[in-house]
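J.: Listed below are the structures to be examined.
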Structure 1
Amino acid sequence: MSSPLYIGLDNSTQALKAVVIDQHLNTLYEHRLDFADDLPEYKTKSGVIIADDGSVLAPVLMYVEAMEKVFDNLKSQGLDFSRVKAVSGAAAQHAIVLLNSKYRAASEGLSSDQSLKTQLSDVFASPFATNWQDSTTTKQCREMETAIHQVANGSSPGASMAQVTGSSAHERFSGPQLKKVYQTNREVFDKTDRVCVLSAFLTTLLCADGEVKAVDEADASGANLYSIPDRKWNPTLLGSIVGADTANDDVQRMMGAVERDPRKSAGKIGKWFQDRYGFASDCEVAYFTGDNPATLLSFALVPGDAVVSLGTSDTVLLATEKYNPHPNYHIFPHPAGNDKNGGERYMGMLCYKNGSLAREMVRDGINGSSTKSWDSFNRAVQDTPAPKLDSKEKDVFGFYFRDHEIIPRNVQGLYRFDAEMDMESEPLNLKSLDAVRWSTSDAKRILESQFLSFKSKINQLLPADSPSLRRIYVTGGASANPVITSLLSTVLNAPIYAGGSAQGCAMGGAYRAAWCHASKQGGDVEFAEFVKNSRNAKETVEAEGRVVAQPDRDLAKVYDDLLESWRKAEAQVIQACAK
């Protein structure tokens, strides 16, 4: 009897990626389809289209066709689909697909002789899915926060929204996007029968049985509509979509059910896929989740672990056992569910807009020429000492917000502080590098400021009795720079491990597929334990990473002592930007 295989998919903004793993979680096949390059007929740039009003959108049929082409490629590589026992995956969080009433009949009657694209071309209320890069819904965000603040007891509208949904209102979230459709494109809204978060749409597409599938709970929490304390759609927020003061049954029906059990199967893979590729009729489809929850799954994080992604945006993911919401960060239900004793678990996420582009700005300012080398930047970091508040230093802290930031919200500009915590009188405009007085100390200060922000918000997110960080996985472009990872390790006072697979989200989906199949066979182990056992690891999943940086414990204490002063400096920046 052939050993089982599992497929994980990742429908990101720019590409659809697939991995096929065996029962020991080893990768056997993989493929990546780039939307812009491999499906140029949709005329996207980096997978999206920018509308005249600034909306960021993606053609839904592009995602449908990509699914076919990825499976076609795996077939050409020799994959025996009959061995695949389960499929799952991830999708870019917050995106929504609007289905009309024709979907059910169309998906039930699919013929394997015709493409999915041809047969599903008429089932969408809108031909476009929303995208997380969209920022045109500020008005809708404020309206939704105002609505929930009337019934919640947060210290501010944003705090009330975070208290209920785990996040303050964000422009990219599904709820504000749907409210914008209602307010600006009523014809599309009225044609909408079901609203699918993109992950739920992919689950539905693979099952292809005429039923619109539930949304995974971790991904439902990226809508600003789902009450995490109550574990259900919030009636006030559902009503706010259509301007009502109370629950709206139509919106509740459109959003559909939420699946709280992450190991549960959504159903069998559709007959179209069975006939077209040779999937067995008992192949399970485990619920897809969002890309960030899937990243957490790919590392099998437990409390004390964190993932730091240093890319265009900087992101921190970690597991926690307490629901401790705040507008500064996001809290989602843990994508692996509660622990085996029923204890609740959550995923915390920090998301910063000013990541690699801000670091590159400082690099270029220091270089003062066309070179893009990091050598001068790295030397400056190594040669600049940590700030000393009992000195006459001019620049002890710096804040480098090239773009409007998310953490903290709506700050922009360059701000420097001396040892007496006096801020430069005018925030510096970063539109022109020539207008800025650059110093080699800026290289270290931008890293320190970002990493102290990580530290401050992690301390805020985790309850006081949580274990200290003991292991940090680092991914993203800047993770290859040993000077950057060394300082990160010291500021956070934890060892840094090399990140996982480049197909991390797809791998997280594949792990979930394997876990779902094992559970269907009678297995009853927690996700992290399942991953460890499948890998045949004797101790912990730690064996999967290599240490790339260790903290300087003495210097880590220095940064601990600086944290409160840094927070006061940040508060001054927030106040300056609020004027």
Structure 2
Amino acid sequence: MTSLTTNIYNATLDCSFAPYLGSYSFFSSITTHPPGPPNLINAFFQQGITHAFGFNQPEALNSFACCLEQDETNAMCHWGMSYGFGPFLNKPKSSDQDLSLAVQYSRLAESYLDDSYKPEEIALVKATRLRFPNTQTPQSEASKNYRDAMKALVTKTTPFSNHADMLTLYAESEMDLSMSLGLDYYKNSKQTTHGDATESTANALKALHKVMLIAPDHTMALHLFIHATEPLTPGTDASQGEQSADLLKDLNLYGSGHLEHMPGHLFLRVGRYNDVIQNNILASTADDLYDLNGHIPYGPAHNVYFLSVAAQLDGQSQVAITYADKMRDIYETGHFDDGPGAEEGWNALLLAYLRFGMYDKVLSDVLSLPPPAGLGLLEGCNYAELLGNFARGVANFKTGKLEEASSNLKDLESIFFCADFNSRYHDRSVVAKYTLESLIEGDVTKLKAAADEQNSWAYNSPPHWSLSSNTCLGEMYMKTTQFESALASFRADLTEYPNNPWGLYGLYEAMAAMPETYDEEEVAEALAAAEKAWERSDQVLKTSCYTV
């Protein structure tokens, strides 16, 4: 470990940590100058840019700073620092401190340019000055100016019209601009098709399609294409990003947890749940490698939550529970602000238990209520406690403890109406409240209200609520002999989560209950489809929902 100190950036560097990040080379190589060793400078730069392409800014900055340690006047290493302090899709606006550093590094990058640099390097550095002109210009305005500059660089009449890296950065600038303006990629957040793409998204997709023809292994282009296509309607529409997801998966960039994880976003939308699991096991393994080496993983709780949700959908109970439990370990190491953070994720384990009807596990979990101190939660008024009361209420009711279940509902409602309750958790709290009320009161209309609430949500992956209100509503309809309504609920679940065994089993149940509509062959085919989708499960398939 060495200490790098300049008038801009102070950090303790580790230039020896070199996780495998693939062989793609941005700009083929960057311009270097003696006496710095060109191969080492390029190695640090390529490591930094791939970290940045995987949204891991702290590690990107570490690598770019190592690059500068070898060549302190290198314009591209300074450009890398400015890029690493800038916004990206999951952080559409930089903090004031990061913006100030991005501005200063972009100025330095421009000051070190000379005729020895390649035309694309000079063009990119100058465009980046528009992205980070100063700290006073509104970031959305600067993002638009940068987007315009990048767009001009890749038009048909320029030398960069077929330059994979420039096209990719242009596509990113379009997508970043949408995020900085608070816009989604598509005009309709539900049942989305390519025809609903905003102008920026359409432009980005056009550029990325071109990159795929030029450089099909471009890490960032594949990453961006998944982001741009995953919000599309599950199944046929979302499958337009499936090839990119497979290509990124096959690159096996096991040194980047986020790049290993990203194909799972698309696979979840097309019903490839076991592939989601396998990719996120690799992602979690990479995250552990970073922690063991004193480095910073990007989104470790997000990766294992995604894994657990996919395992729940696939019927793999032990995998789902193991990784939901691992989320708690991650929060205890200080990763509070992950997506989900500790308030949402601490008791995600309880929903995994409920998915598989493990009521005793819910009731014996001593860490759920109250959650331990040190997680940054508002005592007695937080979503983790609300979720804990929901899960215990269901488990108590299902094991015949009706008085305790009613007490859990009362505590849930107390948190729900707490004046200081975080409004970001209101939507999923509504689902929890209606679901538990429906169970205790035997009121199907309350469960329908829960399903309607969940069905109204804009796309988010993984879902904030890992249980499916549609299958549970369908199961309750079955119990009240409303078979047509049950069938519609199960089909709604299969629209959202294609080919999931819970929805398929519900479909079989409903069809079997309507012999006047479905013959024996159709019912047998429905059961066979459910059993096929359940083939990796460690449980017996006997219901579509354990919470009603």
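J.: When you work out relative contact order in percent (Cα under 8 Å, 6 or more apart) for each of the structures 1, 2, which one comes out largest?
T.: Top value of relative contact order in percent (Cα under 8 Å, 6 or more apart), among 1, 2, belongs to structure 1.
J.: Comparing structures 1, 2 by Cα Rg over 2.2 N^0.38 Å, for residues 233-312 alone, which one has the largest value?
T.: For this comparison of Cα Rg over 2.2 N^0.38 Å, for residues 233-312 alone, the top structure is 1.
J.: Turning to a different aspect of this structure: Which of 1, 2 yields 75, 55, 51 for Cα extents along the principal axes in Å, as computed?
T.: Clearly, the read-out refers to 1.
J.: By the measure FRET efficiency 1/(1 + (r/R0)^6) of positions 161 and 305 (r between Cβ atoms, R0 = 35 Å, to 0.05), tell me the structure among 1, 2 with the highest figure.
T.: 1
J.: Identify the structure, out of 1, 2, from whose coordinates helix-only ellipticity at 222 nm (-39500 (n - 2.57) for each DSSP H run of 4 or more, over all residues; to 500) was calculated to give -11000.
T.: The structure behind it is 1.
J.: When FRET efficiency 1/(1 + (r/R0)^6) of positions 273 and 529 (r between Cβ atoms, R0 = 30 Å, to 0.05) is calculated, the result is 0.45; to which of the structures 1, 2 does this value belong?
T.: Comparing all candidates, it corresponds to 1.
J.: Using the calculated result 12.9 for mean count of other Cβ atoms within 10 Å over residues 113-120, pick out the matching structure from 1, 2.
T.: Corresponding structure: 2.
Each reported figure results from applying straightforward, stated rules to the coordinates on display, with no laboratory input. Please read all numbers here as calculations on a predicted model, not as lab measurements. Cβ atoms are built from the backbone, for glycine too; each structure is taken alone.
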